[in-house]
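Scrolling down, you'll hit the structures one after another.
Please treat every number below as a calculation from the coordinates, not as lab data. Computed from a prediction, not measured in an experiment: that's the story for all the values here. Cβ atoms are built from the backbone, for glycine too; each structure is taken alone.
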Structure I
Amino acid sequence: MSRWFTLAVLLLAGWCVMTFTHEAGHIVGGWLGGGTLIHAELRPWHLPHSLFEPDPHPLLTVWSGPLLGVIVPVLIAVIVRGRWMWFVADFCLLANGAYLATGWIAGDRYLDTPRLLAAGAWPISVLMYCVITIGIGYVRFRQDCLTVLLKK
């Protein structure tokens, strides 16, 4: 199998796992907070989203997406201990942080970062999440990509 094909398959797997765990995190958080799920879209080729009405604890609902979107893949990678799963987990780490950072810059009210801030999240908590996930995620994911591409 070509290295580029392997990279493409791993990136696709990373995207699917990231979108699913992130959005499933919102759903779990919404349910735990007593919200009523009105609609959910989990397919990775659409824009995954979920809508709770009412959502008594929107801060829990929104934070659960990026938190579980990182924690679940990393826990699976720890259990599976496969290099391919670490590639996926590191992708999820970088992608979740980059998503919150970009959402902050874009400011679209439907994205997670403006929703977090509107629900009362401290800006420093969002900033720290972004710094940690992007910082660690970039270093690890870059090495993962090099490992795949330079493998003999």
Structure II
Amino acid sequence: MAQAGRRTGFALIEVMIALVIVAITTSYALASYRRYVLRSNRIEAVQALLAAAAEQEKFHLARGRYTDRLDSGYDEDPPGLPVASISPHRKFGLTIAFADAARFRIVATPLEGGGQDDDLDCRKFSIDESGRREAVGASGNDSSSRCW
């Protein structure tokens, strides 16, 4: 009587189950990582807006009005803020929507190709003279609590 040989190795079904488990784990990890990257890029916009708002307040204390210029200095003519109009890692562009003697609003929007193109929750950040922070999603809904 012939004796059955010992089976070694893996069956095809075992290998397929292992691959499915790895695929599910990888897809979850990539989605979590992408959300983390989007959140960290939002922090860049927040920091740039807060820095620009602080410079606006310094300008107002020195001159009695707010300015509508970025990328300039206090001693240039006409004077402006020594704040870059593009965030440090080139993810967001800053603009001053309006500025007069008593009010200002600074807006940050994602730059084309900056990595925030698919962030539909936080498409536009803004801050004003009273410190009111707003954020708007791609559909136009208010998403301030999630974005700031």
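So the values come out like this:
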read-out: For 5.1 (distance in nm of label points 7 Å out along Cα→Cβ at positions 12 and 116, calculated) the corresponding structure among I, II; value: II
read-out: Per mean count of other Cβ atoms within 10 Å over residues 44-51, the highest-valued of structures I, II; value: II
read-out: Relative contact order in percent (Cα under 8 Å, 6 or more apart) - structure with the largest value, from I, II; value: I
read-out: Entry that produces 13.2 once Kirkwood radius over Cα pairs in Å, for residues 68-139 alone is calculated, selected from I, II; value: II
read-out: Answer label among I, II for the case where helix-only ellipticity at 222 nm (-39500 (n - 2.57) for each DSSP H run of 4 or more, over all residues; to 500), calculated from the coordinates, equals -13500; value: II
read-out: If semi-axes √(5λ) of the Cα gyration tensor in Å is computed and equals 54, 14, 10, the structure in I, II; value: II
